[in-house]
Structure I
Amino acid sequence: MLPGNPDPATPPAGDILKAVISLALLLLWSGDVLDARAQSLVRRHCLECHAGAQAKAELRFDLEQPGAGLDAAAWREAWTRVHAGEMPPRKHGVLPPDDRKLLLELAVTLAGQGEERSVLRRLSRREYENTVRDLFGIVFDAREHFAPDEIGGGFDNQGAALSLSEADFERYLQAGERVAAAAIQVRDPGAPNHQRVRAEAMDGGALRHDVRTLSSNGQIRASFRIEAEGRYRVRARCFGTQAGPDPVRWAMSSGGREFARGATRATLKQREEVMGELTLTTGSRSIEFAFLNDYYKPDDPDPRQRDRNCHLEWIEIEGPLDPPRYSPYQSAALADLGESNLRSKLAALATRVWRGPVSSSDMDALLALTNAAHRPVERMRSALAAMLAAPRFVFRVETDPESAAPGSLRRLNGHELAVRLSYLVWGSLPDDVLLQRAADGSLLKDEVLEAELARMLRDPRASELSRSFALQWLQLEALGNHALDAGLRESMLAETSLLFECVLREERPIRELLCAEYSFIDERLAALYGMALPRGPGMQRVALPAGDRRGVLGHASVLTVTSNPTRTSPVKRGKWVLEVLLDAPPPPPPPGVGVLTEADATGAQLPMREQLALHRSKPECAVCHDRLDPLGLGLENYDRMGRTRSADEGGLIDGAGALPDGRAFHGVGEMAQLLASDGALARSLARHLMTWSLGRSLSVAERAALEQRMAALDAQQLTLPGLLRAIVLSEPFRTKRVE
C-alpha cells in the first residue's frame with residue numbers, strides 16, 4: 001500500500017500501474033527483448049523507414065537489442081507520433097485499430113517509469129496576486145514587482161519554467177515587505193510618516209552645492225516609496241534668483257497631474273517652504289517641481305535683473321494624513337492583538353501563509369526575527385514579511401517523508417492535496433474549510449474530496465479557471481500582440497471567457513464549447529459580427545442566429561489570434577486546431593521551407609486554396625501541411641478579425657476541409673460537430689487540465705491512463721465539473737514520486 005493511503009481498497013499504485021503491469025506481461029519476455037507479436041508489429045509498420053544506416057529521423061530499430069534498440073526517450077517520442085497519427089505516414093496507409101493499440105501499449109511500456117517527477121513550483125505572478133488577495137483582502141500588482149513568468153507547455157504555472165534567480169529572490173524579499181506593510185498598518189495616526197529627498201538625490205536641473213537649479217522652464221523629480229494609500233502633504237523648500245517684474249512661479253505635480261501652484265519671492269538668504277496636498281496610492285511615486293516663468297534679459301543695465309532662475313533644496317511628503325485604512329485581515333484578526341496572544345495569532349497566520357501546520361520551533365524562529373521591544377503589531381508585521389519571503393510561501397513545497405523510498409510513488413498528505421486542489425480551481429491558497437478537512441484527514445477520502453471540489457466550484461473564485469486556464473489553453477493571451485483597439489480586444493477575450501464560465505457554472509456538456517447556440521457579446525462585437533444587440537450595456541447573453549458561428553471556432557478572439565496582421569492564415573488556424581482541440585501538435589517546420597506563392601505567372605492573385613496546394617506540392621512541406629491546411633481552410637469564411645465573408649482577393653471562398661483522419665466537412669459548423677462528436681475535444685481538454693493541475697508535462701503512462709479513464713466516460717454528456725472530478729480522483733493528482 002502507498003505510504004499514507006487511507007483506503008485499503010485502493011489499489012497500491014492506482015491507474016498507472018494497473019495499465020503498465022498488464023502490458024509488460026503481454027509484451028516483454030527474456031528481459032527487455034520484444035516478444036514475437038511485438039517484433040512482427042515493428043517489422044510490418046516501422047522497419048521500412050527506421051532501420052539500418054539510412055534510418056529516417058535517426059530512429060533505428062534493432063530487434064535483437066533490448067527495447068528494440070531504442071532508449072526510453074525514443075519510445076516516448078514514438079508514442080507521441082503514433083498517438084498523433086503522424087506515424088506511420090499516411091502514404092503507407094492507416095494503421096489497423098488493433099495494431100495501433102498494440103503499438104501504443106508497447107511504447108508506453110518501454111518508455112519507462114519515473115518521468116512524472118515533480119518540479120518545485122514557484123507561485124506564478126497570477127497565483128501570488130490571488131494568494132495575497134485571499135490572505136489579506138488587499139490588491140497587490142505582481143506585474144509591477146516581478147518579471148513575466150516563463151511559459152512551459154502552454155501555461156504559466158509549470159514548475160520547470162518557473163525559475164528563481166538571485167535578482168528574483170531580492171524582488172520577493174521587497175514584495176514581502178510591501179505586502180506586510182499593506183496588510184498590517186503600524187503607524188500612529190497622530191504622528192504621520194515623513195520622507196524627505198534632498199537635492200543630491202533628485203533628477204533634473206543642475207546640482208549646485210545643496211540645491212537643484214532650473215535656469216530655464218523645466219522640472220525636478222523626487223521619488224518616494226508609498227506604503228499606505230491616503231492623503232499626503234507635500235512641502236518643498238525653494239527660492240529664486242529674482243529678476244524682471246514678476247516673482248519666480250512654480251508648480252508641483254505627480255504622475256503628470258498638477259496639485260499645487262504658486263509664486264515665491266524668496267532668495268538665497270531667505271528660503272521659503274511651499275506646500276500642497278494630494279492623494280497617493282501605494283508603490284513607487286514621484287513628485288515633480290516645475291519652474292514656470294523663465295526670464296532672461298542679458299542687456300538689462302542692472303545685472304541683478306538679467307536672469308531669473310529657480311532653486312530647490314528638498315521635497316518632503318508627510319502622511320497619510322487621514323485615519324489608517326486597515327486591511328480586512330487586520331480588522332478581523334488583530335483587533336484584540338496583545339502580548340498575551342501574540343504567539344497564537346502568529347501561529348494562526350503562519351498556518352495560512354505557509355498553507356500547512358507550523359511547529360513550535362517555527363514560531364521561535366519567527367519571533368526571533370522581530371524586536372521584542374516593539375509593539376505586538378510591529379512584531380506581527382516583521383514576522384509576516386519574513387514569512388512571505390520564505391520558500392514555504394514562494395514555492396509550493398511537497399516534502400517527502402524520510403521513510404519514503406526514493407523513486408517510489410507516495411500519497412500526498414491532506415495539506416499537500418488541499419494545496420493542489422485550491423491552486424487548480426482558484427489559483428490561490430486553501431481556505432479555512434479546506435485546511436480543516438486536510439488537518440482532520442477527511443480530505444483523503446474520495447467522497448470528501450469530491451464534495452470539496454463541488455463546494456469550491458460554486459465559489460466565485462472558481463472563475464479563475466475561465467480567466468486563466470481557459471485563455472491559456474486556447475492560446476488567447478497572444479491576442480495582446482495584435483494591433484487592436486484595447487476595448488475590442490477586451491470584448492473578444494470576454495466573449496470566450498464567459499462561454500467557458502457558462503459551461504462550467506451551469507454544468508453544460510463540454511461539447512458546447514464548440515457547438516453552443518448562444519454567446520456573449522456587447523456593442524463592439526455586435527458591430528463586428530453584423531448582429532443585432534438587445535439594449536443594455538456590457539456583455540449580454542444572446543441566442544445565435546442560424547449559421548456557422550457556433551462555439552469558440554466562431555469567436556473573434558480565436559480567429560484573430562490565428563491570423564496574420566493583414567490577412568488570414570489557414571496554416572496558423574490549422575495548427576491551432578491540431579494543438580488546442582485535437583491535442584496533436586505538428587512537429588516544428590523544417591528550416592528554409594519558404595513562403596506561400598500568392599500570385600500566378602501573370603501577377604493575378606491566387607485563391608488561398610491554390611496557394612496552399614502549390615506549397616504542399618513540395619515534399620518537405622506536405623508532411624505537415626497535409627494535416628494543417630484542410631483544417632485551416634475550413635475557417636476561411638471568417639476574415640482576419642472574425643467577420644463573415646464569402647470571397648477574398650482570390651475570388652469565392654470554398655469552406656471545404658477535412659480532419660486528419662479523413663472525415664470531410666464543409667464550413668465551420670460541420671467541422672465543430674465532427675470535433676465534438678467523437679470526444680476529441682474532451683480528451684484534449686482533459687490532458688491540458690491535467691498538465692495545468694500538476695504543473696508539469698505528463699508521462700506517456702499517465703497520458704495512456706488518462707485516455708483509458710476518458711474512454712469510460714460519456715464524451716457527449718461530460719461536463720467540466722465531471723472532468724475535474726475525474727482529474728482530482730486520479731492517481732497522478734493524488735500522488736508524488738519520491739525524490
Structure II
Amino acid sequence: MKHLFILLLLVSNFALLQAQTKNQKVRDSIVKDSIELEAKRNELQTVEIVGRSSKKYNSDYSFSATKIAALNKDIPQSISTITKELIADKGAIYLADAVKMSSGVIPASYYNQYTIRGISQNEEGQIINGMRTRQYYFLQPLTSNIERVEVIKGPSSATFSSVDPGGSINMVTKKPLAVERKEISLTVGSFSTLRGTLDFTGPLNESKTLLYRVNGAYQEAKSFRDLVNNKSFLISPSFSYIPNEKTAFNTELILSDMTGVLDRGQPIFGAVAGVTNLNKTPISLNLGASGDYFKSKEMILMTNFAHKFTSKIGFNASYMKQTWTEDLQEHRTTNGFAVDMNNQPVTSLAMMQFVQRQQYWDIDNLSAYFNFDFKTGGLNHKLLTGYDLSSWNKNKGGGQNAARGFLLNNGTVASSFVPANAANYQTVTIDGVVLPKPNVEFFNLNNPSYAMRNSEDYVLNVRTALPSALTTTNAIYIQDQIQWEKFTFLLGLRNEWFEDITNYKTNNELTVKKSALLPRIGVTYAVNQSINVYTTYLEGYQPQSNTTTLMPQTGSLPAGSLFEPLESDLKEIGVKATFFDNTFSFNAAVYEIRQRNILMKANDPVNPDLLVTRGGERSRGFECDLAGYITKDWQINASYSYIDAEITKDADVSLIGQRKQNTPKNSANLWTRYNFAGDSALKDLGIGFGMQYQSSKVPWFTRDFTLPDFTIFDAALYYKPNNSNIQIAANAGNLFNKTYWLGAQNYLRLFPGSPRNVSLTVTYKF
C-alpha cells in the first residue's frame with residue numbers, strides 16, 4: 001500500500017514538470033461535453049455499461065430506479081443525485097460527506113447509518129449498481145470509484161429486494177469511457193490525512209470496442225477523536241466490450257481493505273434530565289482502549305450484459321458476487337453507568353464491555369429481464385418482466401465473545417448487581433466510593449485512561465458461535481411504462497419469496513419462509529417540455545431477519561424471525577423540471593410514509609441484545625433539490641427538507657405522538673462553485689462555498705436531552721491555470737469551528753461533528 005502511495009507521488013511530480021512545458025487547451029466546455037456520444041450510449045444502455053461523459057452537478061437519468069434507462073424527470077418518484085463532480089469539488093472523500101447533500105438524508109452516527117425522510121435505516125450494507133451488498137460499514141467507504149450516488153426516496157421494494165422505507169442509497173461505480181482520460185490526485189489534510197487516488201480510462205483497441213477503467217485509492221488518516229484512525233485501500237478495474245450496436249458487456253472488480261477503529265461516540269457524565277451540558281466532556285473523548293481495531297475486507301465482482309434481439313426486444317442481465325470478512329476487537333460501553341453498593345448510578349464511571357467478533361459472508365445477486373417496446377392503439381409501452389435472486393450466506397466459523405457484568409467472589413461473573421447479595425461480589429474503591437467490581441474496568445470520565453488493555457484479564461462470560469445462515473430472496477416482476485399523450489403511467493407488480501435457514505448445512509437446520517406481493521403505481525404528466533408533475537404509491541417489505549444483522553442471534557431461531565416483517569407504504573406528489581438546455585434541474589415533493597412492525601434494541605444495560613418492536617411510525621414532509629449550471633462558470637447544488645415524523649403506535653403509550661429520533665424537522669444544504677471568467681484578473685481561480693443547517697434532534701434511546709440545531713460553513717479555493725492540466729484545491733470545512741452533533745443514542749454515545757479542518761489536493765489530468 002505504501003508503495004502505491006509513493007508511486008502516485010512520483011508520477012504526480014513528473015506530471016507537474018510536464019505541465020510546465022505543455023500548452024494544451026483545457027477542455028472545460030462541460031455543458032456540451034460528449035452530448036452526442038452520451039445520447040447514443042443511452043439508446044443501448046438499458047444496463048449501465050459505459051461511463052458518463054458530462055461534467056455536471058446534476059444527472060439526467062437513472063438506471064436503477066426502474067431497471068431501465070429513464071430520464072429522472074419521467075420517473076414518478078423522488079431521486080436525489082450526487083455526481084462525481086460535486087463529490088470532488090466538495091472534497092467529499094467518504095460516502096456520508098456525499099449523501100448529506102441530498103434533501104432529507106441525515107447521518108445519524110459515524111457509521112454508514114442515516115435517517116432518510118425521518119425513517120431510520122435498518123439494513124447494513126449498501127446497494128451498488130442496483131444490487132445489495134452485505135457488510136457492516138462501520139468504517140465509511142471511500143468515494144474514489146463512485147460515478148454518482150443516487151438516493152431513491154421511499155420504499156422501493158417493487159424495484160429492489162428488501163429495502164428501507166425511507167429510501168435507498170445506490171452507489172453507481174465509474175464505467176469505462178471511449179475517450180482517453182487519466183487523472184492522478186494527491187491530498188494532505190487535517191488529522192494527519194494522506195491520500196492518493198488514480199482514475200485511468202480509455203479504449204484498448206482502435207475500433208473502441210474494448211474499453212477499460214482503473215480506479216485506485218490509498219488513505220491513511222487520524223481523527224479529532226481520541227484513538228481513532230483508519231487505513232483504506234481500494235482498487236477497482238473494469239472492462240467494457242461493445243462488439244456492435246446490439247450487444248455490450250461490462251465486468252468490474254472492487255477490492256477493498258479497511259482497517260481502523262470503530263468509534264462509538266462521545267460520553268457525557270453527570271447527566272441530569274433537561275439540564276445536562278453537552279460540553280461537559282471534550283468532543284474528542286472516546287470510550288475505547290489502545291489496541292482496539294476493526295478490519296473489513298471485501299471483494300465484489302460484477303458482470304453486466306445487454307443484448308438487443310431487435311429494435312423492440314432486448315435482454316439484460318447483471319450478476320454480483322461479494323465476499324466479506326470482519327475482524328473486530330473493541331472496548332465499548334454497555335450503555336449504562338456504574339452503580340454503587342446501593343445500586344445507585346455513579347455517573348462519572350461508564351460500565352464497559354470487551355467484544356471480539358469475526359464473521360465471513362458470501363453474497364450472490366442475479367437480475368435478468370426482458371424488455372419490450374410496442375404500441376397498442378394510442379399507447380406506447382415499455383414492458384419489462386424478469387427475475388431477481390439475492391442470496392446471503394453467513395459461513396460457519398463466525399463468532400462473538402464478550403466480557404461484561406460484575407465479578408463474584410468465586411471467580412464467576414454476574415450479569416447484573418443485586419444489592420441483596422452484595423456480600424457475594426468483589427468490590428473496588430474509586431474516588432472514595434465502594435462499588436461492585438466490574439469484569440471490564442470502568443472508564444473513569446473524570447480521569448480518562450487509554451492504557452493498553454490485556455484481554456486475558458477478562459472473564460469471557462458471553463461466548464456466541466454465530467450460526468451459519470442462508471437467506472434467499474427469489475422474485476418475479478412485471479413493469480409497464482405506458483405513454484399516452486402527455487401522461488406516462490408506471491405500473492409494477494413484484495412477488496417475493498423469502499427463506500431464512502439458520503444453522504445452515506448442520507443437523508439442526510431451522511427454516512423460516514415469508515412472501516409478499518408488492519404493487520407500484522405512478523403517473524407523470526408533462527406540463528411542457530421542461531416541467532413534469534407526478535404522483536405515486538409504493539409499498540415496502542423487509543423480513544426482520546434482514547434488519548438484525550448487528551444483533552447477535554439468541555436461542556434456536558434467528559432473532560428477526562420471531563417478529564412480523566417490517567411493512568411500509570408511500571404516497572407522494574411532486575414536480576420535476578429542467579432548465580437552461582437541460583443543464584439545471586429542480587425537483588420538489590410532498591410525501592407521507594408509514595411503517596409498521598419496527599424492530600429495535602431495547603437499550604437494556606443488563607441484556608444488551610434484547611429486542612423490542614414498535615408498532616408504527618409516520619413521516620410527512622416536503623423536500624426540494626436543485627442542481628446544475630446557472631451560468632457556464634457558476635454551478636450550484638442546494639436542497640431543503642421539512643420532516644414531520646412521529647411515533648404512532650408503541651407499547652409505551654407515553655411515546656405515542658412523540659417525534660422520531662435523530663430527525664431534524666428542518667435541514668438544508670448548499671454547495672456552489674464559481675470560476676472567474678477568462679478575461680478577468682482572477683481568470684485562473686475558482687471559489688467554492690457551502691452551508692449545512694439542521695434543526696434540533698432527539699437522541700435514539702434517551703429522550704431526556706436534545707441535540708441543538710447548528711449551521712456550519714465550508715469553503716474552497718481552486719487554482720487551475722488556463723493552459724495546464726493541473727488543479728490545486730484548498731478545502732476548508734466548518735470554517736467557524738462550530739461545535740455540533742450529528743446524532744446521539746444516549747448520554748454515553750453522542751456523535752460530534754468535525755471541528756475546523758483543511759485539505760490541499762493536487763489533481764493532474766492527462
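Computed from the coordinates by the stated procedures, all read-outs in this text should not be read as laboratory data. Note that the coordinates shown come from a computational prediction; the quantities given were computed from them, not determined experimentally. Cβ atoms are built from the backbone, for glycine too; each structure is taken alone.
Computing helix-only ellipticity at 222 nm (-39500 (n - 2.57) for each DSSP H run of 4 or more, over all residues; to 500) gives -11500 for which of I, II? Traced to structure I.
Once percent of Cα pairs over 45 Å apart is computed for every structure in I, II, the highest value turns out to be that of I.
Comparing distance in nm of label points 7 Å out along Cα→Cβ at positions 458 and 538 across I, II, which is largest?
Details: I: 2.3; II: 4.1.
Top value of distance in nm of label points 7 Å out along Cα→Cβ at positions 458 and 538, among I, II, belongs to structure II.
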